[in-house]
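See the structures that follow.
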Structure P
Amino acid sequence: MKVALEAVRTSEPSTVEQQIELCEVAAPPFKETARAELYKKKFEALGLANVRIDTAGNVVGDRPGLSEQPHLLFTAHLDTVFPEDTKVKVTREGSVLRGPGIGDNCRGLAVLLAVVRALNEAKIRTPGTITFAGTVGEEGLGDLRGVKRLFNETLKGRIDRFVALDGAGLGITNVAVGSHRYRASFKGPGGHSYGAFGLANPIHALGRAIAKISSIQVPARPKTTFNVGRVGGGTSVNSIAFEAWLEMDMRSADPPSLQALDAQYRKAVDEALAEENARWGGRGRLTVENALVGDRPAGSTPEDSPIMRAAISVDKALAIASDLGEGSTESNVPMSLKIPALTIDGGGRGSGSHSLNEAFDTTDAWRGAQRALLLVVALTQK
């Protein structure tokens, strides 16, 4: 382990180079193929066994241990939030890297590779088996489709423990914030703004819905949030729209609070539809399609659980102050399945996540890679 930990520290420049290389291959939502192909080649170069891309697009490779169990799944997500025309060139300013996705999650992807490399260099044979995966669909409307596929199909019934690498810093996420995401589409016949005046208007219905949503009251504890993140519709300034839509995100780590918010949201949409139709006496009657486009389960891993005790002991051994928190990550899925799981940061310091100005400070970033390595080995113990 001393050899492996030192290998992680001294190879940090190579880890950073791979972080940049991966980041300069675009991986927009639902279009992660190019980055996945590059990641597959890196898995193969590291000598992982049974390297493959599964039916969801996840890159998967195994590092057999002395036995099949315990079986640890260690992941980092491939995708970003940025559309495919985003410029992904990474720039350096001293110790700071700048580029869309450089911290979230190119750092996680690079650290995962560094862990495999260090295990190989130190010739460590773990008691249990490790499956490494670069996953798809973690961001936005991806709805965790990659990690869901791993647990429901690719590796179904085989995984005992789970760790995800996601972003910069030295935090640990052990509380999974659940979320529901909806796309509500109001539809009608539409028409000329003057000649067809008096028809119910989908955009007006949309406005009514947003006004009602903005008035919803939610508890401060447990923290429960909502946001109308995108809207669209209409054809021109002098046309009554035939369609208008919104996308809604709601979150809470407390399932009952999330369900209560969900009910209030759906009521707001239904009332907005009824009011707009009533306003015009049923002329050009509107309909609404309110589709659930994202469902991330809530959950948690208790601080006194074996996996959390292992993580905290690793932090203690490396003089890292354990910083526990909550978030929406790939750990949501195994937590909901009662599989011990947590998400860790990849080291360094990040800023501007999900923005074009995203930055990553590489100063002492190797500490995050060392922690990932030591935790992986700890969790392969019986």
Structure Q
Amino acid sequence: MTSHASELHSDVTIAPVTALQRALVVGPYPGSRWRSISNYTDGLISMSGLDGVELRAERAWWWLPPGVDRAMDALLGRTTLSGAAAAGVQVVHLTDQGLAHHVSTFAGRPTVVTCHDLMPFLVPGYYRGVRWGMLRKLALRASLRGMARATRIVAVSERTANDITVLTGIPRDRITVAGVPMPGWLRPVPDAEDVLSRRGIVLPPGPRILSVGSAAPYKNLGLLLRAIARPELAGATVVRAGEPLTRRHQDLARRLGVANRVVELGRIDDEVLVSLYNACTVLAQPSVYEGFGMPVMEAMACGLPVVASDGGALPGTAGDAAVVVPLQPREGAAARWARELARVLADADARCRMRERGLVRAALFRPEPIARQVLAVYRDAIAEFEAGV
């Protein structure tokens, strides 16, 4: 496996620090997406003052088209995002592609859009329900048109950068790769079991395989269930945090005889999440595709070994700090996963080495190094905008 850390710095051109003083960072309203986008936004905002740059924060509706967002704001008593929010700033950063339709709100100023992934257009069945999927894709196409009008684009991985170019035609030289900042609370903690116990969570003894996030088809949780049904993992438990398993997953677990070895915790807060990363033995990420793979980097930041698939950006995110298991050929995939998970669970020395490599890898994704890369993009955007590029 090859480290992709160099991707994070390869196409950033740094202008003088004095060229940038103030920027507006626009993220989604809390709860409008899985916590990763809010964490991304908050991680950047936490670096306000770095290199003398003030970062101001605003929130807006994710993916809702203009007009609908104003109606929703009126209903909820919120102030709709407008160009006035950018008064006194030199550049506006929209922190998710689903916010990119707001680019037109800031006409006359340089804009930056972060694209986390384009999976709705790449992964069949990404949205559940045909009508809902069509509606979301229609709204996201408006966002993609807005992203095409942005001055610069940040992609969270090299894979996502390539997807942007292929699907939208946006030139690669307008896209900079900079990862997702890991907040400081994601770290090794010594009292994880005690914290969980105080919160009423007692995990079973023995090896614990952590699974974090949604239960959407692209997360490939059926593969994980089939893997733990194999003899190599007979003593292991899957600990699920996030969206509960679907009825189809539950039926599969019962047929495989592993339903009693899956612990469902549902949606959890940050204190429980960081405790789980510290109390479990390994993270399993068998996704068919990811634009970055937040749980992989979150686990590494906490010192938890990772076994991940080669879906989408996962190999690039994991670098040399994780075990990457190919998804193809499909025949024998469960056996491969069981074998690799069992090997990690059985080898304490290997887990120790993976822990250390993961912590080193995660240090590249702390808020300060990521913010410095993003600030460089702001400077590029200002310079290009003023030059009329």
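Any read-out appearing in this document is the output of simple, stated calculations on the displayed coordinates, not a laboratory observation. Keep in mind that what you see is a predicted model, and the values were worked out from it rather than measured. Cβ atoms are built from the backbone, for glycine too; each structure is taken alone.
For which of P, Q does helix-only ellipticity at 222 nm (-39500 (n - 2.57) for each DSSP H run of 4 or more, over all residues; to 500), calculated from the coordinates, equal -10000?
Numbers: P: -10000; Q: -12000.
Of the options listed, only P reproduces it.
Using distance in nm of label points 7 Å out along Cα→Cβ at positions 145 and 169, single out the structure from P, Q with the greatest value.
Numbers: P: 2.8; Q: 1.4.
Structure P comes out on top.
For Rg/Rh (Cα atoms, Kirkwood Rh), for residues 241-304 alone, find whichever of P, Q sits highest and give me its label. Let's see the in-between values first.
On the way: P: 1.15; Q: 0.99.
Comparing P, Q by Rg/Rh (Cα atoms, Kirkwood Rh), for residues 241-304 alone, the maximum is at P.
From P, Q, which structure was FRET efficiency 1/(1 + (r/R0)^6) of positions 161 and 233 (r between Cβ atoms, R0 = 30 Å, to 0.05) = 0.05 calculated on?
Values: P: 0.05; Q: 0.25.
Working through the options, I get structure P.
If FRET efficiency 1/(1 + (r/R0)^6) of positions 257 and 353 (r between Cβ atoms, R0 = 35 Å, to 0.05) comes out at 0.55 when worked out from the coordinates, which of P, Q was used?
Source structure: Q.
Determine which structure produced the value 37, 22, 20 for semi-axes √(5λ) of the Cα gyration tensor in Å, calculated from the coordinates; the candidates are P, Q. Working shown, then result.
Working: P: 44, 22, 18; Q: 37, 22, 20.
Checking each candidate, the match is Q.
Between P, Q, which one scores greatest on relative contact order in percent (Cα under 8 Å, 6 or more apart)?
Details: P: 24; Q: 19.
That would be structure P.
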